[in-house]
1. Assuming 3.1 is distance in nm of label points 7 Å out along Cα→Cβ at positions 46 and 62 as calculated from a single structure, say which of I, II it is.
2. Assuming 2.7 is distance in nm of label points 7 Å out along Cα→Cβ at positions 14 and 54 as calculated from a single structure, say which of I, II it is.
3. The value -31000 for helix-only ellipticity at 222 nm (-39500 (n - 2.57) for each DSSP H run of 4 or more, over all residues; to 500) was derived from one model only; which of I, II is it?
4. Upon calculation of FRET efficiency 1/(1 + (r/R0)^6) of positions 86 and 110 (r between Cβ atoms, R0 = 25 Å, to 0.05) from the atomic coordinates, which of the structures I, II produces 0.95?
5. I have 45, 16, 7 for semi-axes √(5λ) of the Cα gyration tensor in Å, calculated from one of the structures I, II. Which structure is it?
6. Given a computed value of 30 for relative contact order in percent (Cα under 8 Å, 6 or more apart), which structure among I, II does it belong to?
Structure I
Amino acid sequence: MILFNLVVWAFLISGSFFSIVGGVGIIRLPEFYSRLHGGGVTDTLGAGLIIVGLLIHGVGGLFFETDVSVVGQLLTAIKLLMILFFLLITSPASCHALAKSALTQGLKPVLEINTIDKAQNDATEQ
């Protein structure tokens with residue numbers, strides 16, 4: 001039972017950690033595409049790990065507790081699996097759509113090559 005709780009807490013804490021890191025990444029990263037990447041990846045990973053932790057906790061109640069409604073636990077597990085499935089599909093697709101529309105509208109990613117070229121152009125203009 002203690003090992004089971006440790007596994008559940010490991011998933012919940014790691015998912016929370018990734019969600020917080022994603023929030024900090026959205027604030028701290030310098031440009032649109034890196035912010036989008038930081039937010040999208042950690043959104044999927046953080047929320048996914050939290051949902052997996054909740055799923056393990058819910059299904060584990062069937063094995064470790066005697067007065068648990070089996071139908072209620074299975075219904076909860078099915079709902080969590082559906083949420084996880086839709087999260088794993090929609091989050092990367094929405095990030096891709098945002099990045100593609102930004103690129104189509106002319107927002108260029110800031111690359112090191114662009115930074116070096118700009119610095120060389122600035123040096124030659126002076």
Structure II
Amino acid sequence: MKDEARHIHVDGILIDLTIGQQSKLRRRLNAWVFEKRLTDVVTPTRGGSGAKVIRQLVREMPGLQDREEEMLSALVGLKSNRAFQESLFSRELMPFSFDTFDGTEELERLGRTMVGYDRRAR
């Protein structure tokens with residue numbers, strides 16, 4: 001649990017270093033890159049890591065072969081599942097990081113990508 005607490009703080013520190021302490025142009029660019037990379041995390045696809053896990057599971061357990069398509073469809077459906085999205089990123093899970101998001105002008109539109117993010121004014 002101690003390592004997890006450190007990990008949560010590192011997220012906010014990295015964001016502050018790559019966005020907060022740079023020139024205005026670099027802050028905008030880094031915020032844009034952050035949001036684009038975040039899209040890859042919150043949007044499960046048939047070619048992503050989750051699908052690879054499902055395919056490996058089916059290889060190891062051939063009895064699941066008839067359900068592979070069902071599992072892949074369910075995986076892809078998670079991109080619009082609010083509970084799943086909020087389990088990845090939420091203010092309750094990552095309060096320090098969310099405080100950093102709130103204080104970073106360049107991340108004002110983060111809620112478009114991160115479903116669980118509700119911007120709070122400082």
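1. Source structure: I.
2. Among I, II, the structure yielding 2.7 for distance in nm of label points 7 Å out along Cα→Cβ at positions 14 and 54 is II.
3. Structure of origin is I.
4. Considering all the candidates, the number was obtained from II.
5. I
6. Only one of I, II returns 30 for relative contact order in percent (Cα under 8 Å, 6 or more apart), namely II.
All of the numbers you see were taken from the coordinates with simple rules; none came from a lab. Please read these numbers as outputs of a predicted model, since none were measured by experiment. Cβ atoms are built from the backbone, for glycine too; each structure is taken alone.
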